[in-house]
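Colleague: Below you'll find the structures, each written out as structure tokens.
FYI, it's all coordinate maths here, none of it is from the lab. Everything numeric here is computed off the predicted structure, so don't read it as measured data. Cβ atoms are built from the backbone, for glycine too; each structure is taken alone.
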Structure 1
Amino acid sequence: MTAPVLEGVAGDLLAVGERAAGTRSFLLVSKVLGKHIPVPAAVCRASGTALGFAVAGEPRAVALDAEGAVELLRDAPVEGWQDSTVIGFAETATGLAHQVAEALDCAWLQNTSRHADCAGQISFDESHSHARNQWLRALPGDLPDGPLVIVDDELSTGATAAKLIALLHRRSPRSRYVLACLVDARRGPGPLESLSDELGVPIDVVSLGRLGDVSLPSSGWSAGALPERAVAAVEPVVEDLTFEWPCSPERHGLDRSGRAAFREFAASLGTSLPPGALVLGCGEHLALPQLAALAAGPATLVSSTTRSPAKVLDEEGYPLRHGLAFPHPEDPSIAGFAYNVGERPEIVVHFAEPAHRQAADGLLRALAASSITAVTLR
């Protein structure tokens, strides 16, 4: 195995793994998102805060340790962006977008690849993704009409963002759009620039780092393997906790007051977390688990399940050392994965709705070596 080595800020934020399916042979694995690699909650939350500051024109260096991340979080929010709206791309950037909205103190919502209550509304295609079909609920009519900030973890070409901006602009034009990402991997001008010229409005791209001229490998380079489903020999020990949503679910959108209720609820969940637990979000449900973990302590580890089929290899330098496979609780007809979870005494799994908890037997059995708390919203 020869994994590409990324330099500078991109190397601080990303490592390269190998996809097991899709149109690209590589997977840019974030070191700060809390998705494929468990990271301290403060570092996870601060990555989006730094991106929010960059959007506002007040750049900060991303914090890669919990202590520095806590200091960065204390600086938010910035002023002058309360009339903007943030949209996060599912599934990876939903939590990141909430962090940006917290930094800008503005409204926030996310698209989805799964919810039937969004079908028939705004739909678009993410061509390189393992979950190509995406939906977004129509934006509430009472949203402020300031800049629309679209957040993704990395920007490869800008084609998907351009599709979404074009759809939204036809419905409710804005005078400015911002595409915010942790790492800009584009090689040059492309769909966003063309769309900006066509619409006659600025579409700015803001990132914490650029990938640069890196040669990414072709299929088979890692010699890794896709995780296989395995049924635990023992029944999982699960403590179930169920709560009512204190506000709208993430995909329905939250205004500033909704975010305040969301924050307060997350803090209450954090007080009951077992010491040393790993907090595991489920698919697109990331922001609440991350905030709850932060409330439990800045070094509390967060991670998430994912639809990303990637190859694992237990070798130093490769970012996906091991993985679990199971029917995904959000849609049991497809595979779900959890990477780098390892053997941990306590894991707290968050579910956005009862149907996901009911379909989670495969996931919970895969985690059966740990004591499990399941937090379900309804």
Structure 2
Amino acid sequence: MQHRGASSIKFGMGMLKRVEKQGKKYLNLVPTGVGGPGMMWKILPLYLRNKEERVPKVPLGPFRTDASIYATPPESGLRVTWMGHSVMLVEIDGVRVLIDPVWDERASPARWFGPKRFFAAPLRLDELPRIDAVIISHDHYDHLGRMTVERLAKLNAVRDAVWVTSLGVGDLLRKFGVAAGRIKELDWTESAAVKSPTGAEVTVTAVPSRHFSGRSLSNRFETLWSSFVLSGAKHKVYYGADSGLWDGFAEIGRSYGPFDLTMLEIGAFNELWKDIHMGPDGAAEAFVRMGGAGLLMPIHWGLFDLALHAWREPIERIIQVADQRGIRLWSPTPGEPSEVVAGQELRAKWWEAVPEAAKVTSSGMLPTGNVAQE
């Protein structure tokens, strides 16, 4: 199924613009195949023949975040705690931003089936420090966890936070308990100012990505999907969320960069859906198109089984490509608050150290912070 934007939009003519709609559906800026009902028949035999280790043979972790670290501001001014997949706590120039929080046990509409997380959340929700903003890029289950949002909406640490999201997603947030007055929906190229109690300020800008939305087959494209630029007093971060490779990356780099840290997805890729998930090779190319400045942080991997590849393949491949193309990687251990220092790579090898015969009981997972599935 091809979902098209205006055919007259071409690279070099200004791809960064407000979104267009066709009826109730938002449009990508370039032709984008997302797959229709017939895709299932292409995928099924591939799944049946697949022998990759898509899920770790033994449970990962446990990983544990030392929440006391947040009492001390990052010396560099930029610190990121990666919770796995695309879930991050970003501390940038005095402002704390929680991105696409999913503490739910599964990335699924149901509690009893669907992709289950590989490891428990390293930090309990009630251990979160004061949060100034929560960013929700789009409404897919691996980026917007209902039970997580319901919990966050009641936490004192998030009480004064502004919820920045894409057009239409605010309805879901209100349904899940977020106060309407705390929600700021953005169209592409629109911005919201986020301030901390200390007076620090970060500008959050929504920019286009090549993806889609929908929490069922019946409501695809009815809310917007975005990537985001975080601009502080001294640092800039790009959060790519979900996207296929497209020419707009170059313009994003020229218009909003250079970035100290560029977060790009590397997991859940396959040739059948490359228009919406670019994979490691696409992430490397996107980073180069954006100017190649700063550090590349691989995201959207290591937590859920969302494709056919082995769970380690995305990180293994991005390391190969980065070495070939001279790209500096920044890839921390889950749950470890890590400072971003200009020019300094971080290549944690936690995924290499997974024991072959370790035995970890599932009962040991809930206390570390997952939203219980009851």
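Colleague: Given a value of 1.40 for Cα Rg over 2.2 N^0.38 Å, for residues 144-295 alone, calculated from one of 1, 2, which structure does it belong to?
Modeller: 1
Colleague: Identify which of structures 1, 2 gives the largest calculated value of mean projected area of the Cα convex hull in nm², for residues 16-239 alone. Show your work: numbers first, answer last.
Modeller: Working: 1: 15.2; 2: 14.0.
Across 1, 2, mean projected area of the Cα convex hull in nm², for residues 16-239 alone peaks for 1.
Colleague: Moving on to the next point. Name the one structure among 1, 2 that helix-only ellipticity at 222 nm (-39500 (n - 2.57) for each DSSP H run of 4 or more, over all residues; to 500) of -4500 was derived from.
Modeller: This value belongs to structure 2.
Colleague: Determine which structure produced the value 22.8 for mean count of other Cβ atoms within 10 Å over residues 88-95, calculated from the coordinates; the candidates are 1, 2.
Modeller: Checking each candidate, the match is 2.
Colleague: If distance in nm of label points 7 Å out along Cα→Cβ at positions 112 and 336 is computed to be 1.5, which of 1, 2 is the source?
Modeller: Values: 1: 1.5; 2: 4.0.
Attributed to the structure labelled 1.
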